[in-house]
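Following are the structures in question.
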Structure I
Amino acid sequence: MTDCATCVVRNRAICASLNPAELAALGKMGRRQKVRQGQTLLWEGDGAPVVANVLDGVLKLVVSTADGREQIVGVVFPSDFIGRPFGKESPYSVTAMTDAEVCIFNRNNFDEFASSHPDLQQKLLRRTLDELDRARHWMMLLGRKSASEKVASFLLEMSERLSGQGCQSGARDGFELPFGRQQIADILGLTIETTSRQLTKMRADGVVDLPSRREIVINDRAAMEDMAG
């Protein structure tokens, strides 16, 4: 059983539309689960017995080709929803990029609950449409953008998702990435050398500061937006 009233993502997750009684009912169906870095929560093509809210950490959505090549098609953060409500199979694998924690529900129980709560269904629909928009943007990023445009676009998106989180310098437009450069390269379909070279050039041009290996401070957002195309 999960205590939804003390949930750290309570006001941002899909269950934010529920009243206290409804939250209590949903909480009885959920449980918190730790997911270690590298652990897979759902496998592409397999049955999707669970859905979950992300409470902490970062997970990646991965699809694979028949010969084993992988492509990251999305990254999820705290308050994001993962899994396939009203669906029997997972269209992608879900693997933790960092140690994470999720609030996990049996999919059949969640589907039944959602069917009787229109506000929650509407929230799911909005989230699905947002994910569709994000997927279309991702297709453009991976398929048409140059290395510099990819890195700039990625940092702008991360700044929106992670603004102020973990930033030791206290910079207004700073954030700390929860993963390293190799993982950035994997997400963007680049080599780590290309990714590092682009970050170094951005720092040399004064667009960003890199106080540490993972901390990013955007000095010139307009210039970065131009770089992102």
Structure II
Amino acid sequence: MIVLGIETSAAAGGVALMREDQLLAGRTFEKGLVHGREVVPAIRDAVEEAGISLKQIDLVAVDVGPGSYTGVRVGVSVAKTLAWAIETRLAAVVSLDALAQSAKELGPAIIPVLDARRSQLYTATYRIDSGTVARESGPAVVPLAGFLDSIASPAILLGDAIKRFPQEFAPREGISHAPEKFWIPNASVIAEIGVHAAQRGELADPVTLEPLYLRPSEAEQKLGIRVNLTTDSHHADTEK
């Protein structure tokens, strides 16, 4: 099975073409949320490097957030269009799941914390058992104030909120930080999780897939637009 992973939820994104556990080709985007102009050329270059055609892609897996509101929308839009155009399967992956999967060797409890602005966090709680990652709660948007006091130890934190709020996330007994290399989702891990979702029959519809709205965007709130809030495990979105 050839899988294309698309990651656009963070400041630095990328795409990865995988066959089983083998990376066929990959591209990363420069920092600065330029995914709108980078993702399609990156896919084209990765396909060319791998020596395959788009039609040979068996599954498209895309990070649906939370993370960059604009970045997520770009990634989801590209993934939907591609999956529909080449008539292949589509899988939606939560960015927090990808972060936990990447850091599972650090377990047994992993808690991603992403800056959601407005003194809030995007987060979820994961338990690692015999190498298997299980989401116990979330994804959710929660207040920054008092968050560290609300979590049980031992736990390992990872994500951009640690750097954004260093005082609030100062390490304490039983609470530590994962190295920064684990703070950004990886396109190859998006592909890996997408494969597991497909194997369980958890596929997304390329016509109806939407990012998961944990809350309205700032622009929507200013305009008074109402959206449905959900914590569905297969769809996510953010606002930066």
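Compute distance in nm of label points 7 Å out along Cα→Cβ at positions 39 and 79 for each of I, II and report the one that scores greatest. All intermediate terms of the calculation are to be shown ahead of the outcome.
On the way: I: 2.5; II: 0.8.
With respect to distance in nm of label points 7 Å out along Cα→Cβ at positions 39 and 79, the highest-scoring structure among I, II is I.
If distance in nm of label points 7 Å out along Cα→Cβ at positions 23 and 71 computes to 1.7, which of I, II did it come from?
Working: I: 4.0; II: 1.7.
Derived from II, not from the others.
If we compute distance in nm of label points 7 Å out along Cα→Cβ at positions 159 and 183 for structures I, II, which one ends up with the highest value?
I
Assign the value 5.1, calculated as distance in nm of label points 7 Å out along Cα→Cβ at positions 55 and 111, to the correct structure from I, II. Please list the in-between numbers first.
Values: I: 2.6; II: 5.1.
Source structure: II.
helix-only ellipticity at 222 nm (-39500 (n - 2.57) for each DSSP H run of 4 or more, over all residues; to 500) computed as -8500: which structure among I, II?
Numbers: I: -12000; II: -8500.
The value was obtained from structure II.
Consider the structures I, II: one of them gives 24 for relative contact order in percent (Cα under 8 Å, 6 or more apart) as calculated from the coordinates. Say which. It would help to have the intermediate numbers written out before the result.
Working: I: 18; II: 24.
Structure II accounts for this read-out.
Can you say which of I, II returns 17.8 when Kirkwood radius over Cα pairs in Å is computed?
Clearly, the read-out refers to II.
Values in this text are rule-based calculations from the coordinates and carry no lab data. All values derive from a computational prediction rather than experimental measurement. Cβ atoms are built from the backbone, for glycine too; each structure is taken alone.
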